[in-house]
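Values quoted throughout were computed directly from the atomic coordinates according to the rules given, and no laboratory measurement underlies them. The structure presented is a predicted model; accordingly, all values stated were derived computationally and were not measured. Cβ atoms are built from the backbone, for glycine too; each structure is taken alone.
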Structure 1
Amino acid sequence: MLSRTIRHATQGAAALAVVAGSVGVAHLDKAVALTVDGSPRSVHVFGGTVRDALDKSDISVGEHDVVVPSLDAAISDGDHISVRYGRKLVVTVDGQRREYWTTATTVDAALRDVGVRADGAVLTASRSQTLGREGLALSVTTPKDVTVLDGGKRRSVTTTAPQVGAVFGQLGIEHDADDTVKPGLSTAVREGMTITLTRIGTKTQTRTESVSFGTTRRTDSSMAEGTTKTVTTGKPGTKKVTRELRWVNGKLSSSKVVKTVVTKQPVDAVVKVGTKKAAVPAPSTSTPPSAGNTSGAGLNLANAAMWDRIAQCESSGNWSINTGNGYYGGLQFDIPSWLANGGDDFASRPDLASRAEQITVANRYYAKAGLSPWGCAHAA
């Protein structure tokens with residue numbers, strides 16, 4: 001009887017131990033609400049800290065991740081744990097690169113989180129784009145006021161283009177390889193900068209031009225010293241000249257000859273120059289023609305008929321002739337003789353003076369040297 005009683009007591013104690021163990025286990029198991037980057041889940045954990053709950057869920061966190069409550073905080077049944085992963089955000093704003101860590105999950109929220117103002121700016125990623133745990137690198141270009149000088153014409157514009165070349169693209173400005181851009185097309189746009197586009201154009205132009213002829217002078221001992229006679233009249237030639245013209249902003253800046261082709265050779269003038277010394281005239285009983293008044297700058301038409309005859313012989317009576325042989329006008333003065341006898345009272349060259357003015361200068365010379373300077377003195 002006693003043994004049966006002891007056996008029943010032992011069985012009852014064992015049953016109480018099982019019940020007590022079950023109650024303990026139930027007390028250690030905690031149901032915790034876990035939110036990871038906004039996504040909720042439920043976790044049953046026997047541990048007593050946040051770290052235990054995350055380990056149970058195979059969630060590892062790093063130094064840039066945010067866990068609330070902290071990893072070592074105690075937890076109770078029904079508690080809530082929040083985990084937000086850190087993302088590396090590399091932002092280049094107008095060429096300046098900076099690195100941030102954020103727990104935001106979209107680009108727009110991340111920029112707000114790190115304090116990057118991007119109102120009106122152009123981003124290389126959509127503002128609504130999801131920001132994954134791998135992070136993101138993006139560029140931000142803020143609006144800038146710049147001045148564009150296009151071929152000398154000024155424009156003031158506000159642009160979000162990152163580089164000078166993109167400014168031209170926004171404005172629809174076309175240019176070619178000959179044009180110059182300062183600063184260069186790849187230069188980053190800065191607030192207040194001036195972009196200068198210099199329009200440069202080149203073209204070739206071909207024109208027909210004259211080729212001057214030379215003069216060959218031959219001495220002739222049968223002609224009086226100082227006299228001349230044109231044997232061959234010089235004739236200019238022709239040539240085709242090709243030039244490269246350079247235009248800068250619509251204005252001609254330079255002209256360079258790149259090709260010359262002679263299409264007609266010039267004919268040189270041939271002039272005989274007398275070397276015969278003048279004979280000393282025998283005394284004459286007749287009175288030679290008077291040179292008239294040879295002082296002052298007034299006209300002196302003495303011996304006009306004589307000078308007309310000499311001019312007919314020297315130049316066929318052409319008082320404005322200039323053949324390029326170094327002798328000018330109806331009486332074929334050379335420049336030294338013309339100037340030595342006051343020809344510059346009337347003109348720089350004899351052929352530019354009138355018949356009366358040439359006769360006036362001839363009378364001055366005649367008063368000094370007689371008719372010896374003229375090869376056609378015999379026509380007097």
Structure 2
Amino acid sequence: MRFLVPVFVPALLLALASLSQAATLKATLIVPQDDARLERSRVERAYLGHPGGPAIDALKVALDEGKFELDAAGAAVDLATVEVAGADAAKAAAAAAERGGAAVLLTDLPTEWTLAVADAVKLPVLNLSDAADRLRQQDCRARLFHLMPSERMRSDALAQYLVARKWTRVLLLVGSTPQDQQRAATVQASMKRYGLQAVASRPFKRTADPRERELANPLLLTGGATYDAVWVVDSDGEFARTLPYQTSLPRPVVGDAGLVALAWHAQFERFGAPQVSRRFARAHRRPMTAHDWTAWMAGKALVAAAVAAPKGPAAAFAQQIPKLVLDGSKGTNLDFRPWDGQLRQTMLLTDGQGVIAQAPVDGVLHPSNVLDTLGADAPEKLCKASR
């Protein structure tokens with residue numbers, strides 16, 4: 001007796017054989033234990049530029065979206081999450097992940113913790129949230145890549161917009177923390193780059209002490225000067241949110257309140273962005289923030305690396321990261337700068353209700369890539385690491 005073999009069986013066997021040869025890209029996300037940024041009252045205030053939830057939310061969305069592409073390539077991504085309580089714990093977690101076969105690490109950590117991770121392994125490390133310029137400049141690492149825009153990118157975007165509107169005289173208000181001081185220096189570098197004039201730089205302080213009311217009262221802080229805009233540097237965000245419509249002169253506020261430069265805003269309405277934001281909102285019942293976008297992009301990077309080298313090994317996955325060209329639903333292809341590992345990208349300027357403009361703004365030019373008008377350009381680089 002003869003049996004007929006269905007024609008699809010050989011194809012099925014071939015597909016199964018291909019899957020058996022595929023390797024899984026293992027990645028580990030390292031996050032802070034008891035993350036103060038996600039404390040309930042802070043999340044409820046929804047400060048612009050601050051996270052609205054854990055990074056894993058957007059990573060899951062990206063991996064779910066990439067499932068069809070992964071299946072078609074016979075590839076897979078396995079993502080683990082580790083919580084750490086300090087830099088030493090982050091270093092140990094990174095080393096353990098490398099021993100366990102991880103090909104890529106992802107960090108949602110403070111600066112020193114991120115550096116501890118990068119120094120502990122020989123793997124690519126994707127920085128999801130730290131905007132500190134020192135990670136791209138004097139403290140850069142060869143295998144450290146940044147999805148989050150740098151502070152310089154944010155301030156350059158705002159400076160371009162102010163110049164385009166001819167609001168060239170700026171009153172600078174700066175908080176008292178070391179982070180605010182560092183960020184204020186970055187703002188001043190952007191103002192110098194684009195020809196803005198700082199009419200004055202004044203410190204502010206959140207205080208109820210009547211002897212220091214000049215440091216806490218917006219009307220007093222912004223009086224006695226002539227300016228086109230007020231630029232506030234407030235990493236905490238609590239003072240900045242009280243400033244719009246409270247200035248001595250009726251002028252726009254930019255920086256950490258008023259008009260803010262971000263990687264993403266849920267009301268961006270071009271280039272497929274509404275669909276991205278809606279998919280995220282359906283999955284997690286909250287608006288997609290800039291921190292969510294960077295985590296989503298990291299997930300897309302993992303998918304792209306796995307598809308590009310579906311048979312592995314881990315070293316093959318790692319080699320794909322610097323070469324990736326990604327679609328971030330911002331209207332242009334995005335890739336990593338070779339001199340500092342920063343993801344080139346457009347910036348969204350938002351007042352919290354909608355997206356007012358994009359940067360680079362129209363009319364800004366660059367000899368090779370206009371996206372390099374945001375952040376430290378190649379001639380300015382302080383990074384000595386070779387990639």
Practice prompt. Could you figure out which one of 1, 2 the value 206, 39, 29 for Cα extents along the principal axes in Å was computed from?
Written response: 1
Fill in: Structure with the greatest value (metric relative contact order in percent (Cα under 8 Å, 6 or more apart), set 1, 2)
2
Discussion item. On FRET efficiency 1/(1 + (r/R0)^6) of positions 203 and 371 (r between Cβ atoms, R0 = 30 Å, to 0.05), which of the structures labelled 1, 2 is highest?
Written reply: 2
Response to the item:
Across 1, 2, FRET efficiency 1/(1 + (r/R0)^6) of positions 219 and 315 (r between Cβ atoms, R0 = 30 Å, to 0.05) reaches its greatest value in structure 1
Worksheet, complete the sentence: helix-only ellipticity at 222 nm (-39500 (n - 2.57) for each DSSP H run of 4 or more, over all residues; to 500) gets -10500 when computed on, of labels 1, 2, structure 2
Discussion item. Starting from the value 35, 12, 10: which structure in 1, 2 was semi-axes √(5λ) of the Cα gyration tensor in Å, for residues 83-186 alone calculated from?
Written reply: 1
Worksheet item: For distance in nm of label points 7 Å out along Cα→Cβ at positions 99 and 339, which of 1, 2 scores largest?
Response: 1
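P(r) over Cα pairs in 10 Å bins from 0, in percent, for residues 75-298 alone computed as 6, 16, 12, 12, 9, 9, 8, 7, 6, 5, 4, 3, 2, 1, 0, 0, 0: which structure among 1, 2?
Computed on structure 1.
Identify the structure, out of 1, 2, from whose coordinates mean count of other Cβ atoms within 10 Å over residues 91-98 was calculated to give 19.2.
The read-out was computed on structure 2.
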